[in-house]
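No lab work stands behind these numbers, since they all come straight from the coordinates. In this text, all values refer to a predicted model and were calculated from it rather than measured experimentally. Cβ atoms are built from the backbone, for glycine too; each structure is taken alone.
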Structure 1
Amino acid sequence: MKKILLISPAFNNNLLENVRVLALPPLNLMIIAAHTPAEYQVAILDEAYDKIDFDAPVDLVGITCMTPLAPRAYQIAAEFKKRGVPVVLGGIHPSMMSEEAAQYADTVVVGEGEELWPQLLADFSAGKMEKFYRVVNRPDITHLPAPRRDLLTNKYFVQTVQTSRGCPHNCKFCSVTLFNGGQYRMREIDDVIAEIKAIPDKRIFIIDDNIIGSGQNSIDRAFALFDRLRECKKEWGGQTCLNIVEHEGLLKAAYKSGARAFLIGFESIEQEVLGTMGKKINMRPTTKNFKEAIKKIHDHGIAIVGGFIFGTDNDDSETFKRTLDFIMEAEVDAVQLSIQTPLPGTALYKQLEEEGRLLLNHYPQDWEAYNIFEPVFQPKNISPQELYQNLIAAYKTVSAPWPSCKRGLKTFIKTRSLFATGISFFWNYDSFQTISKITKPRIYS
């Protein structure tokens, strides 16, 4: 029986290697494993927890990676190839940079690969594996097989579940629409509920880009999903857009279903910036009053992890102060503060490349800096160094131990949920620890 090893690489730099409390299990690899025919023996290794034994007896290695993990993925591939083990690269970065990835692997899967995977394995066994396997039609996810959670032995803070794919918003800085498409593809609710009931953990995180979608069909489906989630008796967090506040009864239904924390991309408190980003969903009359929207969500006992991006062409040092004041006044429970990052495949990358503003473009090694915390381009109204220093100071302001404790206590009072409180505290405090360990970014070199 041929042995296949699927690997999720981990950051091996000073920036992110120590953050594990909120590490998410590699659901994509569990889904690929579920599509692996029975005649193969498959294992999954999450490098955030486990060391790689490059001399392990395996016949084929599959590696997934996001952009900042590409250099590590290529290192891993090289080690196995030195030992004569064929390597397959897949995931969002190899899909966006397929020719680059092909230099480091025997095969590259471009796009969502689960339906291509059995054919790739058949070709591998027949000794005729192709250089590229490209998705022509996006997979039908209505009845996905259950992910192979049995292949992961590490203890994670939450288990991950996916109920839909796709996003129609196509924000300038995001490659989700290019990778997953602009239409929501939804799983059968019965299958989702059966999968969740089979998870022994009491906490789950729903990784859909927007748990409620958009359009009346999506909203009706969200109500139906939340109604069924009640029978699972889980506490859950998930990603959503601000349009969740537009629909009467939806927040109440979400809370009753076990929702205790939402990750929401506010991105900027400036309407002009949102317009240049293409984040129009945050500019509606019903969503643009962020404080009102936050209060609605809090009033339903649900905590908020707010995402904010700095370094746009409208931003300067004062942008940080205004944003921090907003975060404190609105009592956002936890934050993800990031530097605008031109990831490959995005309109933002194309723009900055054409304008000659990319400062770190010695690829593939410079991809490691594309981690949303380091400046990799020349901003208009602030230097890269000032942008970075302001981000560090902002994190220390909102995520140092005492502010994290205070905000965690407020979250518990609002939600009465240790799950939501844990997300709030650890998201803040882990961020503080991470930023505190940074020496200096590559832009200073």
Structure 2
Amino acid sequence: MSNSHHSPYSTRIGDRELRPESLMMSYGYRPELSEGALKCPIFQTSTFVFNSAEEGKAFFEIVYGRRQQGPGEELGLIYSRLNNPDLEILEERLALWDGAEKSAVFESGMAAISTTLLTFLRPGDVVVHSEPVYGGTDFLLKQILPQFGIRPVGFSARDSRKALEQLLLDREIRRHLAMIYTETPANPTNDLVDIAHCAQMAQEHSRPDRRVLVAVDNTFLGPLWQQPLKHGADLVLYSATKYIGGHSDVIAGVCLGSQELMGQVKTMRTILGTMAGPWTGWLLLRSLETLKLRMVAQTENARQVADFLASHPKVERVYYLGHIQPDHPQYDIYRKQCTGPGGMISVDIVGGEAEAFRFLNHLRLFHLAVSLGSTESLAQHPATMTHSDVDPEERQEMGITEKMVRLSIGVEDAEDLIADLEQALAAV
């Protein structure tokens, strides 16, 4: 990486290492290649023109792995299923937040997850996964992957260390283990999984001919409040629709990791055609510029909202990372791997589905909609919405009951949000 002041790849000014939020404005982009445009244009094209037949041949040799890239040789633009300027610049900026070598952007979070799992899992493999996970991921793990001979085995996020170790006592699971997949904090319970412990277990059960990978869905806390690669994860996944996009106007996904692993993911992405398009890439470039501002504001609002809810007589329980105290069983994990509590809160309303629905139906400032991490505050009912595909008995065991409501806190005025919650609870 060049340290030239004018280089679009410079991350330093003198001895100072620049923060990601500063680099989001210009890193990886050269205005002189785009008529001096301050912002990266939208490269809305399916294909790119080669300067010569020899150049086209060289690019294809590299992209399909027929030879290694030479020193100083750049892989040029070929076709937007393979590479596109908007995606390349976006992937370079995304890697900065997580401290990753490489990243890959997809047209949805599920495209990122499914492409990544299909890259590394084969018939006969076991994927051990935390529970609960997002409903779409749960369906992929339990309904789709078994059709390809891949066996999913779940463990509780609530007591992840003990539950994972207990699972790995099983000789057949150990023998076929290929991946530990976790979503932490868990959706929607906010239970934490110890990433470093997962990495340790993966290392202990890897063999010279078979490396067990750790993949972490980091959507709930985003790259600001948790960075899984620093705790031993091999791959980090996001629904970029959520905090990274942050405006409820784009669907996207991201996978990040080492150059070696991401090379394999990108090959699978090329063949499956799950890459993001240039318009999606451009929207995410815009969003990255305000990622920290939005997430800090959402987190501060969530603190105030959670404190209000915890003291309300019609709220039975609040699931919020910011309320974890030293006597909480997950306190050590929270202190070790999270740098903030984020903007997600789940609550159990006193009563059941009828009371939860009455609360939801009376909200005025909160929007009754699924998704999360956007500028506007959202509320939904996991048991009948995002997690309705999950087996009902399993849902109960995970704590996703009929009285649970999930809130995604936005950037509105905190006192206005509290006023809305107060009047909706009064209607219960």
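Suppose mean projected area of the Cα convex hull in nm² works out to 19.9; of 1, 2, which structure was it derived from? Clearly, the read-out refers to 1.
Looking at mean count of other Cβ atoms within 10 Å over residues 80-87 over structures 1, 2, structure 2 comes out largest.
Name the one structure among 1, 2 that FRET efficiency 1/(1 + (r/R0)^6) of positions 144 and 400 (r between Cβ atoms, R0 = 35 Å, to 0.05) of 0.25 was derived from. Derived from the structure labelled 1. For which of 1, 2 does distance in nm of label points 7 Å out along Cα→Cβ at positions 272 and 416, calculated from the coordinates, equal 4.0? Label of the originating structure: 2. Taking mean count of other Cβ atoms within 10 Å over residues 56-63 as the criterion, the highest value among 1, 2 goes to 1. Structures compared: 1, 2; top value of mean count of other Cβ atoms within 10 Å over residues 168-175, i.e. the largest, recorded for 1. Comparison across structures 1, 2 (criterion: FRET efficiency 1/(1 + (r/R0)^6) of positions 8 and 344 (r between Cβ atoms, R0 = 25 Å, to 0.05)) gives the highest value for 1.
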